[in-house]
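Input: structures, listed below.
Read-outs throughout are calculated quantities, based only on the coordinates presented, and are distinct from any laboratory measurement. Remember, predicted model here, so these are calculated numbers, not experimental data. Cβ atoms are built from the backbone, for glycine too; each structure is taken alone.
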Structure I
Amino acid sequence: MNYSISEKYNTVIVTFKGKVMGGPDAADFHDKLKELADKGKTNIIGDLSKVKFMNSSGLGILITAMTTMRKAGGDFKICGASDRIESLLIVTKLITVFDHYKTLDEAIEAYQNQQE
C-alpha cells in the first residue's frame, strides 16, 4: 500500500496510490495516524483519486482511520473516489458513514467551514 502525506491549510492529506489492500502496511499506517493524532493533527483527508483497486481490507483501513481520528476529536474525510471505489462504498453502505467529496479542494473547504 503506497501513500504520501502532506499538509495544506491545517489539514493533513493522505494520498493513497495503486492498490489499497491491507497487509503489513496497514499497521504502519495506523501507527502513523496515531502519531499525527498525538501531535494534534486530527483533520485528515484520504485522497483516493490515485487508487486503482481496493478490497475489504482496504475499506477496513479507511474505517480504522476514521475511528482513530474521531476518537482524537477530529475526523477522516475521503475524496476523489473513482466510480469503481464509489460503487464499493455504496454497496457496503459505507458511503453513509464517511464524509465524502468529489475533489480535494471540496474536502479541505469542508474542514475550513467547520472551524469558522
Structure II
Amino acid sequence: MEEITWADFEQVELRVGTIIGVDDFPEARKPAYRLTLDFGPHIGIKKSSAQITTLYTKEELVGKQIVAVVNFPKKQIGKFMSECLVTGFADENGDIVLTTVERTVPNGARLV
C-alpha cells in the first residue's frame, strides 16, 4: 500500500449529505439507483449513481445521511451525469454497505 501525505488527504472533500431522492436507473449496466443528495447551502444538491440495490430499498434510503466525495470531476454514466462519489464498503458477498454517520450532523459537514 502506497502512503500519502496529510496534504494529499486534505485535498479529498469527504462530506455528509442527506439522500432526498432515489430513482431506479434501468440504463445502468449493473443494478443501481440514481440518488439526489443535499449537501447543505454551501455545496448544494448533487446527483450520484450507486450500485446499492441489493441491500437497500428506495424507501429506506430517503433521509439517510451518507458520506461522499464531492470534489471529483463529474462523470458521465450512460445518459446520467454523476456529480459526486457515494462511499461504502463491500460486504462478504461484494454488496456495498453505505458509509454513514452514527448521529445526525449538518449537511455538508467535512470528515476531519
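Of note:
- Winner on distance in nm of label points 7 Å out along Cα→Cβ at positions 4 and 36 once structures I, II are ranked, highest first: II
- Among I, II, structure where helix-only ellipticity at 222 nm (-39500 (n - 2.57) for each DSSP H run of 4 or more, over all residues; to 500) as derived comes to -2000: II
- With distance in nm of label points 7 Å out along Cα→Cβ at positions 52 and 68 derived as 0.9, matching label from I, II: II
- Origin of the value 24, where relative contact order in percent (Cα under 8 Å, 6 or more apart) was derived from one of I, II: I
- If Cα Rg over 2.2 N^0.38 Å is computed and equals 0.96, the structure in I, II: I
- Distance in nm of label points 7 Å out along Cα→Cβ at positions 12 and 92 - highest-scoring structure of I, II: II
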